Structure P
Amino acid sequence: MTEAGALRYLPLALAFVVWFLVVPFFDDWPWAVSLLDIFLIFTLSFSLYSVKAERKKLLVKAAMAAPIVMLFAYRLFDSNDTTLVIMLVFLILFFANSFMQILLGVFRSRTISADVMLGASCSYLILGLLFALLYIICETLQPGSFSGINTAESSLDQNRALMYFSYVTLTTLGYGDISPISSIARSFASFEAIVGQLYLTILVAILVSDYVSNRHNEENS
C-alpha cells in the first residue's frame, strides 16, 4: 500500500485537474490573461517537487527552471514574441526532461502503486502539454498555422485553444473544429497522434505485465 507521503506526483496531477476543470470558470476575471502563465509556473514547481528526494535531479531541474522564471518575470515588463518563443523553448526542454524522468521512474518501479499510476498519468498529460507549447510557437512565428483559431481573441484564448487541440489530437478524438494548415503544424499534429497511441499501447502493456508478475510472485511466496 502506498503511503500518503509517497504520492509525489499528486500535486502535479492536481495542477492539471485544476487547469482543465476549474480555470475555465474564471475566464471573465481581470487577471484571467495570466492564467496560462500561472498554470505553467505551478506545473513547473510541482515537477520540481516530484524529484525533491533526489538531490542531483533536483539541482538539474532547478538549473533548467531558473531561466524560465527569469523570462516569466521579464515578460511582465516587456512582452514580445521573441521573449515568448525563447521562454517556450526552455519550457519544452524542462517538461521534456520531466516527462523522461517520470516515465523512467514508472518503468523502473517494481510494484504497481498509486504513485506509479499517477506518474503514468502525469507523463501522458505532460506529453500533451509539450505539443501544445510547440503549437503555440508555430502560431507565434507563423500566424495562421491553424484554422479555427480566432486571431481577434486574446493570447490566452488562442493558447488555450491550441492546448485543447493538442489533447484532442493526443487522444485522436479529432473533432475538426481546429485543424493544422502549415506543413510544420501538420507534421507535429500527425506525430503527436502516433506518439499518443504508442504511449498508451506500450505503457498499458508494461503496467499489466508488471501487475500480473507481481500477483504471481505474491501467490507463490
Structure Q
Amino acid sequence: MSDYEEKIKNGELIYFDDAAFMAKQAKQLDLLFDLNHTRPTEQEKKERLLRAFFGAVGDGTYIELPVHANWGCNTYWGRDCYANFNLTLVDDTEIHIGDNCMFAPNVVLATAGHPILPELRRKKAQYQAPVRIGSNVWIGANAVVMPGVTVGDNSVIGAGSIVTKDIPPDVVAVGNPCRVLRPIGERDKEFFFKDRRIEQREVEKWDAPGKVIAEPGEEINL
C-alpha cells in the first residue's frame, strides 16, 4: 500500500495529485465500462466482470445495470443482495454490505467528502470515511448514506432519506436528516403494507428455520 493509499485508509485529507493512483483507478473504470455494457443475455460475462470489479461479491447477489462506482474494488458485498438500477457507490474507501440487503433505484452510498473551508476545497481537498450496511437492510429509492455511517441489521431506510448518522438495528428510519421513526415490531408480523395482512402460510415459513413448507403439512428440508 502506497503512502497515498495509507492516507486515504486513515481518513486524512488528500489531494488528487498522485499519477500512479489515478492510473490504477482508470483501470477499474475500464472494468466498470465493460460491466455496464454487457447485454441482458450475457449473464456469465456479467458475473465474471462483477467479481473482477468489486472487492467481493457473495453468492446469490444480483446487481441491475447500470451501477456506478469510483473504484468498485473498495466495495464488499455479502450473500443474496439485490441492487436495483443506478446504485452509486462513492467508494474512495471501503463500503461493506452484509447479507440479504436490498437497494431500490438511485441509492447513493458515499464515503467521500470535502472540507467546509473554501480555501481547502479550491485545492480539491477530500477525505474519506467508510460506510457499513448491516445484513437484511432495505434502503429505499433515492436515499443517500453519507460518509462514516453504519446502518444496523434488519433496518429499513425510507425513500429519499439523507442518512447522516448511524442507524441502529431493527428500526424504520426516514427523513432529511434521517431519524428513527419506529422499531420493527409485532404489527410488522401481521401486515406487510398498510392494512394488507401477511398470510399464515408466510408466517409458518419463518417459524421453520431451514425448511420450506411446500404444501399444507409437507416440509422440505434444505
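Just so it is clear, none of the values below were taken in a lab; they were calculated from the coordinates. Quick caveat: nothing in here was measured; it's all calculated off a predicted structure. Cβ atoms are built from the backbone, for glycine too; each structure is taken alone.
Quick rundown of the values:
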read-out: Among P, Q, which structure scores highest (criterion: percent of Cα pairs over 22 Å apart, for residues 18-97 alone); value: P
read-out: Structures P, Q, by relative contact order in percent (Cα under 8 Å, 6 or more apart): label with the highest value; value: P
read-out: Of the structures P, Q, the one that 0.35 was derived from, the read-out being FRET efficiency 1/(1 + (r/R0)^6) of positions 42 and 170 (r between Cβ atoms, R0 = 35 Å, to 0.05); value: Q
read-out: Among P, Q, structure where FRET efficiency 1/(1 + (r/R0)^6) of positions 106 and 146 (r between Cβ atoms, R0 = 30 Å, to 0.05) as derived comes to 0.40; value: P
read-out: Comparison of P, Q - label where distance in nm of label points 7 Å out along Cα→Cβ at positions 82 and 154 is highest; value: P
read-out: Identity of the structure behind -25000 (criterion: helix-only ellipticity at 222 nm (-39500 (n - 2.57) for each DSSP H run of 4 or more, over all residues; to 500), calculated), options P, Q; value: P
read-out: Structure from which 3.5 was derived, distance in nm of label points 7 Å out along Cα→Cβ at positions 26 and 178, options P, Q; value: Q
